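Participant: In structure tokens below, several structures.
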Structure I
Amino acid sequence: MQIESLKVFCDLAETESFTKAAQINGITQSAVSQQISALERQFKSMLIERSKKKFRLTREGQLLYDHGKQISQTYDLLHSKIQELKDIISGTIRVSTIYSVGLHDLPPYLKRFLKAYPTVNVHVEYRRANEVYDEVLGNIVDVGLVAYPAKEPRLETVPLRRDRLVLICHPQHPFARLKSVKIADIHGQKFIAFEPDIPTRKAIDRILKERGVAVQTVMEFDNVETVKRAVEIDAGISIVPQATVAQEVSKQTLAQLLIEDAELFRPLAAIYKRNKVLSPALKQFVNILKEGER
């Protein structure tokens with residue numbers, strides 16, 4: 001039995017998807033099926049119940065997963081230790097990130113990392129927050145980058161920096177001639193919001209509710225780029241991470257104001273699956289993200 005086949009089986013058991021198991025291991029779905037069939041022949045046991053309704057391991061499959069996962073993790077740890085011993089930092093890091101962090105926060109850290117470790121390949125996927133968590137828990141990616149990290153016992157959370165939230169408006173908006181506003185000043189204003197399930201939206205809603213401030217939500221979007229475009233056509237004002245509007249403020253297509261009577265900061269974090277063996281490359285990648293706050 002090859003370690004690779006055992007890892008494919010464990011990934012399949014965790015994701016419950018032949019497609020995702022294939023994606024994680026860089027092989028075809030057919031190759032996944034062939035490796036599972038080879039394991040079943042070797043152990044002379046059915047490992048997966050063949051049902052179209054729901055993926056389910058047999059008792060033998062569950063036993064193989066429980067022990068196979070330990071073997072796979074031990075192998076990963078051994079491989080990592082040998083790389084460290086030889087001072088080798090290479091391989092592939094798979095990253096899943098929310099749009100705003102991936103587009104505006106990650107690039108300078110990624111540039112610094114790749115300059116230091118040019119033999120490492122970093123693959124970045126842009127996802128909604130809930131999808132980032134799903135991909136990390138499903139082992140589809142090695143690390144996720146999120147805002148307002150959720151408490152999840154299956155995950156390790158590495159706090160990164162805090163991102164200031166600012167109010168943005170059209171350059172001709174009455175607010176644009178000011179340097180700052182108070183929360184109460186935006187009462188009744190037309191507001192461009194993130195969609196309700198976005199963590200930043202939940203944090204903003206919580207502050208507004210605490211202060212008794214009601215805005216007119218005229219549009220809702222799932223990413224900051226579309227929010228900015230709506231504000232640029234003067235459809236309303238919004239509150240967004242400061243780092244995401246530096247270019248527009250410089251070009252004067254948007255005006256930025258500080259919110260003087262509220263501490264509005266968005267905590268950022270890296271997340272990875274608990275008990276995951278971190279390769280030397282992944283350790284260095286997380287370290288560079290953490291150094292951003294020094």
Structure II
Amino acid sequence: MRSLLFVPADSPRKLEKAVTSGADALIVDLEDSVALENKAPARQSAAGFVKEALAAKPRPYILVRVNGLATGLTDADLDAVTPARPDAIMLPKAEGGTSVVHADAKLAVREALNDLPDGHIKVLPIATETAVSLFVAGTFAGASARLIGLTWGAEDLSAELGAHANRDPQGRFLDPYRLARALCLAGAAAAQVPAIDTVFVDFRDEQGFRRECEDALRDGFTGKMAIHPAQVPIINEVFTPNAEALARAQAIVDAFAKNPGAGVVGIGGVMYDRPHLARAVRLLERRIEPAS
């Protein structure tokens with residue numbers, strides 16, 4: 001998934017607009033964008049939207065961001081949305097693999113009650129929103145077959161740390177959040193799942209947003225979350241491999257296929273080793289975007 005667009009579950013207008021945004025995935029939000037007094041009607045709105053969105057062809061991948069496990073609201077969220085059969089839930093304020101195991105157990109019970117195949121609903125954790133989570137970001141590997149990636153967040157983390165800001169005047173993340181970003185990237189690699197970059201809240205700053213997308217791609221992220229439909233085309237453009245990159249990757253794969261015992265191959269005067277091959281294979285896999 002390149003682009004994952006957040007949409008408040010209690011805004012029918014925004015939900016309708018999101019379907020035509022071009023995003024690879026929609027995150028129907030029951031957490032931060034929904035006030036406490038609106039949680040109950042938002043759950044029903046989310047369930048109705050998920051059912052309708054899943055019936056469309058083609059359609060985006062559909063996630064529901066539930067409330068965190070510590071809030072006491074997760075069970076009611078899952079009771080409402082599981083019958084609608086979302087593709088996945090986004091698990092906020094996850095604290096390592098144990099949080100995913102906990103969510104897995106909750107989902108397994110509800111899947112059984114709703115005649116869904118075991119493991120149908122996947123989990124995408126937000127891995128860095130609490131101080132504790134930073135110390136367990138490397139524990140997601142093997143936690144659950146439901147795990148489809150890792151992403152990270154800076155807004156809740158900055159509140160927990162008591163920070164006055166999480167970016168400098170130029171819009172770049174400050175050190176504590178650069179650490180969180182790096183831990184998410186490493187944690188995802190350790191768990192062998194994609195790493196998805198966090199949101200850029202100033203949606204009017206197109207130049208800064210593009211720069212952050214390009215930085216994320218450079219460092220190993222495979223996609224980015226969006227808070228506004230206007231951000232989606234930029235994400236899709238940046239995270240879609242261009243023809244030149246795909247041709248180079250294919251040449252590396254072909255060269256190793258012709259020399260299966262080689263540790264290094266030469267192409268056009270440049271030497272490529274096995275890590276280059278692994279990177280080329282991952283790039284070629286991204287030619288096909290999720291679709292239904």
Structure III
Amino acid sequence: MAAELPGLFEWINSKPLTLAELRGKPVFLDFWAYSCVNCRRETPYVKRLHEKYSKNGLVVIGVHVPEFEFEKKFDNVRAAVERAGITYPVALDNTHECWNAFGNKYWPRTALIDKKGNVVFEHAGEGGALAAEPAIAGLLGVAYDGVKHEKPDSHGVSPETYCGFLRSEGFGNGQVCEPYKCGTYRDPGKHQRDSVYLEGEWTQEPEYVYLAGNSGHAAYLFSGREANVVMEPVTDNPCTVTVYMGGEKVRQLAVDHADMYQLVSLQEKGEHELRIVSTRGLGIYAFTFG
């Protein structure tokens with residue numbers, strides 16, 4: 001028997017729901033976080049399940065489980081839900097109580113509950129929505145016309161790299177960082193792969209490092225075909241971020257809210273030098289790649 005849905009205190013697109021009141025309908029749970037790159041890639045497939053099977057009785061619930069403090073804010077999650085075009089119910093699990101009740105450890109995580117309340121399918125990582133579809137169709141008594149899931153090739157791709165002192169493994173500069181104190185960083189110019197290099201005056205907080213000086217940059221030699229950075233302005237003003245690849249300017253963007261920003265998306269996977277130059281106040285939480 002599935003656990004109830006404990007700890008869900010805010011709901012979007014729905015009144016509060018319980019598994020008890022949904023007994024008699026299959027329920028698909030998607031545990032996600034809005035700045036998680038893997039969750040973002042999974043969301044279109046979850047939306048497809050809702051659009052395709054809700055008329056047959058499937059109930060899709062997105063359980064939003066924050067990885068960072070800014071993801072606990074209801075307004076931030078609601079805005080992310082609107083940007084993603086999500087119309088199924090979404091609930092906030094800020095204390096991870098529901099996440100823990102289902103024994104989750106990874107984002108995203110999916111679970112399918114049958115009409116009697118039994119968990120009949122679970123999946124960690126991307127691909128859960130499509131992998132669950134045959135079972136969903138079976139529970140609903142409808143035909144299954146499978147769709148192939150093009151799972152990203154993660155072989156040799158740079159790992160997620162955190163910048164706050166709670167999870168940071170240090171910066172490539174080789175300088176000792178004092179938490180909560182501003183330090184002047186010098187980028188040596190030559191970079192080892194999979195490390196963050198800073199230039200300018202930066203202060204390290206528990207979850208992020210922010211640019212305390214008027215200008216500076218963060219550099220990263222990565223392997224992959226796309227580069228994403230979880231960022232936010234830590235002051236009231238948006239930050240102007242200029243992105244360089246291999247020394248060439250590729251784009252400029254305004255960072256005006258806390259989110260994952262895709263900086264580059266390339267045709268082929270390879271090794272690339274990324275540098276982001278910003279104005280004062282840019283907070284960087286993590287680099288993620290695909």
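Taken together, the values in this text are just the output of simple stated rules run on the coordinates, not laboratory data. Note that this is a predicted model, so its numbers are computed, not measured.
Participant: Quick check: 20.6, 63 is what I get for Rg and Dmax of the Cα atoms in Å, calculated from one of I, II, III. Which structure matches? Could the numbers behind the result be given before it?
Facilitator: Values: I: 23.2, 76; II: 19.6, 64; III: 20.6, 63.
The correct label is III.
Participant: So Cα extents along the principal axes in Å, for residues 96-135 alone, computed for just one structure, reads 31, 19, 10; which one of I, II, III is that?
Facilitator: Values: I: 31, 19, 10; II: 38, 13, 11; III: 28, 25, 9.
Structure of origin is I.
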